[in-house]
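Multiple structures follow.
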Structure I
């Protein structure tokens, strides 16, 4: 077996510029938290706490960016940058009215996955933003 050492590179766009999601894992899946980054599909990390999942996600980001640079691949730019699009007064809070049937479906899905309704909706939004960016829209 051949082992290749990849030099760690400094990303052109810093970790903090990318959207990420930290969600609780169901006890049946080992518990703790999972970190994902929609702009970099396949980037995942986990930890016993949200802070540990975030720290491991930061390490995974550095590893994936270094690997992509080593293989000559372009590192995708963030699909959403709060500094570019949000007014200075953006609070991060969104209120949405949903049809009752949709609310029931989302609540049932959140319960099945062992996460809060807010975490599930945030994950869906981040996933959708990542897909749109991948399609170039």
Structure II
């Protein structure tokens, strides 16, 4: 049984499916609200590993979709300021599995860490599923 600390956006259909996949793979989850994560910039940065700055961002976030923020044009410092200022921008989920920290759900990487097969994540249209109904800090 593997313990996973799972930072999610409440009411997100994709995060709900990811949690289901992890549980069916024998994981126990501790769920945390990503919008109220309480992480400092250094801790948040530790989840990003060697990902390109543009991969730190949730492509479905309104400010990304409408072109207000162009992640590929940002340096690490500015990107981290934006992510800390508006957690809806953070690619979800953030996960801690043992000593590994992950940003985003990569079934291959998760399977490697868990040392077992993990179901691939189906494509979920968050707009259609109502994920953005609670997209602000309340």
Structure III
């Protein structure tokens, strides 16, 4: 399995992977809870699912529109008070949840692809972090 197949499996699954991600993230890092107090978590789950699609698209294809979207996300995270160091915590929890989701299909190669994809996306997000980027 590669990262593209992983995203396809996530999109086709009735499993609530993103919800499990938030449950684990907020349990392990309760200091992040304030970011989500006023959020509709169903909407937030949809947003993160689409962000994962964008992370894979950037990793696999480097579409200019994806780059712009990631910069917009970075700018939004800045305005929501997310610190740059929080991105690694997000990544680490997400990798654990993805490993659980994929179970027997998880491999060192897939873990590396996701790790690299998230880190590369975060680098683009940080380019938009304090800059003004809008959709």
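Taken together, the values in this text are just the output of simple stated rules run on the coordinates, not laboratory data. Model, not experiment: these values are computed from the prediction. Cβ atoms are built from the backbone, for glycine too; each structure is taken alone.
Say we calculate distance in nm of label points 7 Å out along Cα→Cβ at positions 4 and 92 for every structure; which of I, II, III gives the highest result? Between I, II, III, the highest calculated value is found for I.
Of the structures labelled I, II, III, one was used to calculate relative contact order in percent (Cα under 8 Å, 6 or more apart), giving 40. Name it.
Comparing all candidates, it corresponds to III.
As an exercise: helix-only ellipticity at 222 nm (-39500 (n - 2.57) for each DSSP H run of 4 or more, over all residues; to 500), calculated from one structure in I, II, III, equals -14000. Which structure is it? The value was obtained from structure I.
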